[in-house]
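Asks: For reference, the structures are reproduced in the following blocks.
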Structure P
Amino acid sequence: MTGPALIVLFLVSMVYLFVTIVRFKMNPFFSMISAAVAIGILSGMDLNSLVNGITSGFGSICASLGIVVAMGFLLGGMLAEAGATDSLADATLKKFGEKHASLAMNITGFIVSIPVFYGSAYVILNPILRTLSRKTKKSIHVYITALSVGLLTTHCLVIPTPGPLSVAGTLGVNFGWFILYSLLVSVPGALIGGWLYGELLGKKLYPYHQSAEEECQVEYPQKTNEKRAPAGLAIAIIALPLLLIVFGTLIPMWTEIPMIVSVCNFLTAGNGVMSLVISVAFAAWTLRPYVKGSYAPLITKNFNEMGEIMLLLGAGGSFGAIIQASGIGDYFVTLLQSWNVPLIFLAFLLCLLMRSALGSAAVAMVTTASIVAPLCGQLGESGIVMGLAICAASMAFATPTDAAFWLVQKLDNLSFKDTWITHTFGNAIACVVMFAVVLVLNACRGFLPGL
């Protein structure tokens with residue numbers, strides 16, 4: 001199968017996911033695996049290649065996220081068991097007030113995701129959302145949107161995250177100017193798509209109802225006695241893996257001493273797996289006075305809860321791998337290159353479609369940048385503007401082909417529809433806002449420095 005038929009096949013597969021999951025309540029794992037098999041067969045893939053694509057896609061996601069999710073789940077469970085999330089939520093409310101609690105989470109996500117992998121950061125910070133929801137009497141959907149969009153904005157736009165780093169390097173632009181303008185572009189996107197849109201959802205679509213909120217949240221035990229871990233300790237535990245990853249990312253830029261570089265690589269490898277393992281050990285030691293009994297039941301409970309999440313993440317990886325192997329992504333590239341549109345719109349649309357088809361923001365960004373790079377020089381376009389347009393486009397269409405979609409959905413026990421409304425639509429709004437800012441920069445590049 002080639003040409004327009006591939007696009008039809010892709011669209012039909014997305015409709016199939018919606019209908020089977022939302023209407024017929026099929027388990028998303030079986031829905032995605034069956035969709036992947038159907039796409040592979042209908043696109044003409046060799047059956048052995050189809051099976052290998054499904055298994056390799058599943059394995060790659062589990063390899064990159066399995067231990068991260070496990071350690072993050074355990075870290076969140078320990079913090080909640082010790083009452084640390086309650087203490088931290090109280091401190092947040094005292095500092096920012098109930099009215100601005102979601103803004104605080106949006107800003108936190110925005111800052112944290114500059115050096116830290118999105119999945120790791122979301123898993124680490126997630127337990128705070130449930131506690132804030134309970135204490136402020138606002139729907140958890142408000143906080144999910146604020147945090148998710150804040151995290152993904154800088155993950156997709158700001159160096160040293162791998163995606164924008166690769167885009168800037170491929171386009172040959174000055175990293176300093178790229179960082180400056182990426183921050184300028186990403187701030188309004190994060191605030192409008194994360195904070196304001198999240199607050200609107202809380203007022204119009206998801207009013208707080210205690211019983212409903214309890215049903216849609218993964219249950220962590222609440223600390224009922226007065227002996228709970230202080231907020232300062234909670235901050236230290238949450239900050240430790242983030243600081244270790246930042247240290248491991250930045251120090252090699254300043255030194256080439258082999259031992260130091262090796263330690264930094266150890267801390268950052270596998271999306272910061274060892275940084276999380278170290279942090280869990282630190283949490284187990286420092287939170288011990290605030291936890292009754294053994295850690296064993298807590299560990300078993302949290303690992304049991306993460307089992308379904310890993311199955312869904314792996315199935316999403318399989319689905320995305322077959323979409324890529326079937327040639328759908330390649331045809332999107334060929335199609336858009338044939339259109340006679342301004343380069344900035346071509347770059348934006350190409351990355352947008354590849355993001356929705358392949359699921360990976362980084363793959364979509366790198367692929368689009370490699371196509372656009374030679375055209376920038378030929379047409380005299382600004383590499384920074386083109387790079388920002390590409391990075392902004394990678395925010396949108398966080399569909400079921402993206403592991404982050406299922407991470408948010410299962411970690412917070414949301415329905416399929418609610419995940420689209422909070423995570424996908426919030427990030428799409430941020431994408432549109434940021435692209436509008438990029439268009440303004442493009443119109444003003446004649447007198448703006450660095451462009």
Structure Q
Amino acid sequence: MRVAMIGTGYVGLVSGACFSEFGVNVVCVDKDTAKIDRLKQGGIPIYEPGLEDLVAGNVKSGRLSFTTDLADAVKGADAVFIAVGTPTRRGDGHADLSYVYAAAREIAAALNGYTVIVNKSTVPVGTGDEVERIIREARPDADFDVVSNPEFLREGSAINDFMRPNRVVIGTESERARQVMRQLYRPLFLIETPIVFTSRTTSELIKYAANTFLATKITFINEIADLCEVVGANVQDVAKGIGLDGRIGGKFLHAGPGYGGSCFPKDTLALVHTAQDAGRPLRIVEAVVDINTRRKKAMAERVIVACGGAVKGKTVAVLGVTFKPNTDDMRDAPSLDIVPALQAAGARVRAYDPEGMAEAKPLLKDVEWCDDAYATLPKADVVVIITEWNEFRLLDFKRVKSLMTRPVMVDLRNIYNPAEMAAAGFHYTSIGRATARTPEAVAGELS
């Protein structure tokens with residue numbers, strides 16, 4: 001089979017490489033000449049564990065190639081995947097579908113024989129109908145079907161998510177298109193992966209509903225964490241206690257500074273606007289969006305409180321700036337709210353991230369970027385863990401204390417044990433595991 005993958009961003013490149021690993025001949029297309037040249041030379045424009053080797057192996061086998069020529073890639077393809085960005089549109093919060101529709105117009109001009117056109121991008125309900133209308137209007141003679149096939153890839157484990165997914169969702173009313181999609185995903189049928197065939201509209205809504213539900217779980221446990229701090233409970237024990245209930249499950253019940261990344265922020269916001277436009281507002285989702293936005297902005301205040309109520313003239317060491325570990329993705333990362341707020345309060349910020357600094361530097365100004373975690377610490381007044389990279393989980397506490405002005409740590413990911421940190425002599429603040437302290441109380445401890 002032959003596939004054209006339009007877009008070599010996160011979804012397109014991972015999906016294209018994985019399909020080629022299945023034995024499909026895949027051509028990945030992008031308008032960015034520099035990106036395509038880099039891919040042809042063996043460079044990978046995103047950080048994803050295992051992707052470089054996967055791409056290299058399939059390029060060598062001849063099953064994976066890269067081009068800027070969309071028309072050539074589409075001709076003769078059994079399926080053409082649209083995997084372009086759908087960022088939040090400035091001004092109104094809706095998903096920006098201009099890239100999807102532009103791709104549809106270019107695909108229409110190049111169609112040659114029956115082709116399945118697959119929306120892999122995350123798109124609002126009804127987008128498939130509009131893509132079909134655009135192509136039909138441009139090419140009344142074309143023989144094609146439009147299918148919804150949303151991705152469920154987690155950054156940091158995307159290859160495994162594609163190769164061994166917990167489900168594949170395919171939205172189409174065409175039996176002819178179903179057969180093409182069955183053939184493409186045949187390796188997953190062989191390992192008995194659940195394949196959900198449904199309508200195109202339902203498939204589009206499944207993607208948004210899934211991401212919104214997970215964002216809601218995160219927001220729920222963050223709200224419970226705030227309550228734990230007031231009443232003296234431990235949010236990790238609460239999460240374990242409720243997560244052992246099979247109806248709830250333990251995943252996405254980790255308290256922190258709020259969700260970020262390429263999916264949850266824009267997808268929750270897009271679903272809010274879709275529901276409002278349909279006259280059926282989703283009040284729970286509206287609350288989730290509002291709470292998460294306010295939470296990220298409030299995290300800097302926790303650092304200020306830990307420093308006795310003020311950070312003016314103080315040095316803050318920041319460990320981790322990406323929205324999660326094992327990615328270089330900075331989209332809607334909590335650090336984008338926390339670091340500027342600390343700087344606005346007068347703090348000097350040093351920071352280190354294992355993979356995200358190149359992406360972060362244009363976004364976080366006036367930050368001193370360091371080569372490793374310990375390089376952030378000399379004369380620092382507080383160290384703040386924003387992203388739970390593995391290399392931050394076993395810091396040498398003696399070395400940390402010897403470098404800092406005061407042994408103050410704010411752990412926004414709960415990677416350390418409060419009792420152990422107290423025994424090591426740290427003034428330690430985490431999420432949802434201790435009664436909140438006033439700036440005056442902390443100042444007294446540090447005096």
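Just so it is clear, none of the values below were taken in a lab; they were calculated from the coordinates. Computed from a predicted structure; not experimentally measured. Cβ atoms are built from the backbone, for glycine too; each structure is taken alone.
Asks: Who wins on relative contact order in percent (Cα under 8 Å, 6 or more apart) among P, Q, i.e. which is largest?
Replies: P
Asks: Could you figure out which one of P, Q the value -13000 for helix-only ellipticity at 222 nm (-39500 (n - 2.57) for each DSSP H run of 4 or more, over all residues; to 500) was computed from?
Replies: Q
Asks: Taking mean count of other Cβ atoms within 10 Å over residues 229-236 for each of P, Q, which is largest?
Replies: Sorting by mean count of other Cβ atoms within 10 Å over residues 229-236 in descending order puts P first.
Asks: For Cα extents along the principal axes in Å, the calculated result is 79, 49, 43, so let me know which of P, Q that is.
Replies: Working through the options, I get structure Q.
Asks: Please compute Rg/Rh (Cα atoms, Kirkwood Rh), for residues 133-380 alone for structures P, Q and give me the label with the greatest value.
Replies: By Rg/Rh (Cα atoms, Kirkwood Rh), for residues 133-380 alone, the leading structure of P, Q is Q.
Asks: Tell me which of P, Q gives 1.7 when you compute distance in nm of label points 7 Å out along Cα→Cβ at positions 141 and 413.
Replies: P
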